[in-house]
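Novice: These are the structures in question, set out in turn.
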Structure P
Amino acid sequence: MSDLLERLRRRGWRLTAQRRVVAEVLEGDHVHLTADEVHTRAVARLPEISRATVYNTLRELVSQGELLEVSTDGRAKRYDPNAHRPHHHLLCTRCGSIRDVRPTGDPLSDLPQSQTFGFTVSEVEVTYRGICPNCPA
């Protein structure tokens, strides 16, 4: 479960009604919403919230490291509130649904030193692709 709202409170981030609604929309497991999806859900809770406010709030949360931007296969960016727990993504190549996964092992240590080409590697992004059980085979 995302703890985004609690993290923002601890940070002392000014939680206006609009910012709070955006954070609430992003709460939950396996949340990977597009900006438009965030806006649609936010409007259902707070009809006067503007698209610009949603986009500005998302941009600010990404810049603060409170949201991850997930881009897959040229689709719209998605926003992941699970920014403080290491994880990878499982992507359905048909419908685009995304799930957070936490496989065992350390993908950083799986890269042989001879394959770093002198880079100091600081992070790894892994996306597993397949067909979800909701999509016909």
Structure Q
Amino acid sequence: MFQFIKLFLISAGIFLIFDIFWLIFAYNNLYKNHIGHLIGDFNIIPAVLFYIIYISALTFFVIMPSIDKQSIYYVIMAGAFFGLVCYSTYDLTNLASIKNWSLTVTIIDIIWGTFVTSTTATLVYLLVEKFGGK
């Protein structure tokens, strides 16, 4: 359990740093321009719940198995696939069900989710490999 918590905290820190910079950049340059009519007031509780659930799943389904397998290839590919599945679920559901949802946002957001998830998992894996911690 301690290993999971440690990996979760490292993953959360890395993911949040990337995602904060992304959201700062993408808010005005992407989201506001393409789906600004859908944006409401920010609600912190669902955001925190998303990060807890997402990072927990990333840790459990990608990072821990990658460490067990001792495979950089696995962590890169599994992280990318996990990000692709999760972000596609959200964005394609929105594209299918929300009037005037942006195809551009869908494509860019799926690419971002695939990248940030794989990168986060890979960085955590490399940190564990370099500093031990299994």
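Values in this text are rule-based calculations from the coordinates and carry no lab data. Remember, predicted model here, so these are calculated numbers, not experimental data. Cβ atoms are built from the backbone, for glycine too; each structure is taken alone.
Novice: Taking 34 as the value of relative contact order in percent (Cα under 8 Å, 6 or more apart) derived from one of the structures shown (P, Q), identify that structure.
Specialist: The correct label is Q.
Novice: Further, regarding this structure: For mean count of other Cβ atoms within 10 Å over residues 11-18, which of the structures P, Q scores highest?
Specialist: Once mean count of other Cβ atoms within 10 Å over residues 11-18 is worked out for each structure, Q has the highest.
Novice: Moving on to the next point. From which structure (P, Q) was helix-only ellipticity at 222 nm (-39500 (n - 2.57) for each DSSP H run of 4 or more, over all residues; to 500) calculated, if the value obtained is -9500?
Specialist: Structure P accounts for this read-out.
Novice: From which structure (P, Q) was distance in nm of label points 7 Å out along Cα→Cβ at positions 75 and 123 calculated, if the value obtained is 1.2?
Specialist: It was calculated from structure Q.
Novice: Next question. Comparing structures P, Q by Rg/Rh (Cα atoms, Kirkwood Rh), for residues 59-114 alone, which one has the largest value?
Specialist: When Rg/Rh (Cα atoms, Kirkwood Rh), for residues 59-114 alone is calculated for P, Q, structure Q comes out on top.
Novice: State the single structure among P, Q that was used to calculate mean count of other Cβ atoms within 10 Å over residues 19-26, giving 22.6.
Specialist: So the calculation was done on P.
Novice: Further, regarding this structure: Consider the structures P, Q: one of them gives 16.8, 55 for Rg and Dmax of the Cα atoms in Å as calculated from the coordinates. Say which.
Specialist: Working through the options, I get structure P.
Novice: Hey, another quick one. Of structures P, Q, which gives 2.2 when distance in nm of label points 7 Å out along Cα→Cβ at positions 67 and 107 is computed from the coordinates?
Specialist: Among P, Q, the structure yielding 2.2 for distance in nm of label points 7 Å out along Cα→Cβ at positions 67 and 107 is P.
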